[in-house]
Structure 1
Amino acid sequence: MEPASAVSASIRARIIYGALVVGILTFGALAWALSEYSLPAGALPDRRVLYVALALVSATAFGAAMFSVARLPSPSRGTTVDDWWQLNLGRVVIVWALVEAPTLLGVLAYVFTRDFRTLLAPFIGLLFFASYRPSRLTER
């Protein structure tokens with residue numbers, strides 16, 4: 001049993017989730033601010049490989065996250081939300097990491113190319129983050 005002063009598992013999940021989302025938004029804002037110092041899109045070589053690679057990495061990671069969320073057990077009767085988070089926090093952090101990776105890669109690709117098409121991955125990633133917020137995962 002945890003000491004009375006310990007932070008509950010559901011609060012830890014919310015803190016981790018908030019830190020990941022704020023980190024992505026901060027990184028995106030920094031990328032936006034620094035984008036004027038990157039090469040102009042016309043000066044770069046053909047970026048088809050970049051788009052295909054980003055789409056493949058994003059689809060794979062987002063698909064793995066969807067698969068992992070589908071395999072999470074639903075909260076059962078008689079268990080509290082904290083009990084569920086105690087058992088599943090590690091799995092959920094992996095899901096969030098799978099969503100965060102292509103999101104950050106898309107922002108990074110935008111920093112280097114200033115091509116708004118690379119921001120599709122971060123947009124989809126933020127939608128996944130909204131869908132996989134802590135309260136939504138425990139209400140299934």
Structure 2
Amino acid sequence: MISTEVYAVGRMTGAQLWAVVGDPWRLPEWTDADAVRAVDPEPVEVGTAIATVEGGAARTWRVTTEARWLREMSATTDAGELALGYRVVRDPLGCRLILAAGLEPGAGRGRRSLLRSLRARVVDAPMLRSHLDRWSGAALRAADPDG
């Protein structure tokens with residue numbers, strides 16, 4: 001499993017930040033999703049499917065944890081099983097957004113398995129970290145009451 005975690009601090013309230021990151025219809029404002037196709041059911045709860053489109057490719061996320069200011073979900077990607085979690089917590093400067101992700105490279109045998117594992121460590125892990133860094137900043141900008 002490849003995992004990474006980032007956080008960013010903003011001068012807004014936790015409620016203001018959760019209004020952005022907690023609303024699945026707003027995923028395109030702060031992630032690489034181009035669109036959200038469906039959320040079923042609403043409100044979001046464990047087991048909810050959230051369908052997104054990114055670069056023309058559809059992906060279905062399953063919510064695995066849902067609590068106050070916390071959501072974890074997972075999806076199958078070309079690179080393997082991707083788990084994504086995000087939490088909003090209080091911070092002395094306002095609030096903190098914590099993003100965490102784990103990638104379990106796709107299964108395979110022999111050489112194929114070795115190549116997937118190597119790719120996950122050399123290519124996918126740094127790319128995942130870069131995505132989380134970009135998303136955390138975008139989420140804070142989207143939630144900034146001062147625009």
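Between structures 1, 2, the greatest calculated value of distance in nm of label points 7 Å out along Cα→Cβ at positions 78 and 102 is seen in 1. Calculated for structures 1, 2, distance in nm of label points 7 Å out along Cα→Cβ at positions 70 and 94 is largest in 2. Between structures 1, 2, the calculation of Cα Rg over 2.2 N^0.38 Å yields its largest number for 1.
Given that helix-only ellipticity at 222 nm (-39500 (n - 2.57) for each DSSP H run of 4 or more, over all residues; to 500), derived from a single structure, equals -8500, which label among 1, 2 identifies that structure? The correct label is 2. Taking relative contact order in percent (Cα under 8 Å, 6 or more apart) as the criterion, which structure among 1, 2 has the greatest value? That would be structure 1.
Read-outs: derived from the displayed coordinates by stated rules, not from any lab. It should be emphasised that the depicted structure is a prediction, and the values quoted were computed from it without experimental measurement. Cβ atoms are built from the backbone, for glycine too; each structure is taken alone.
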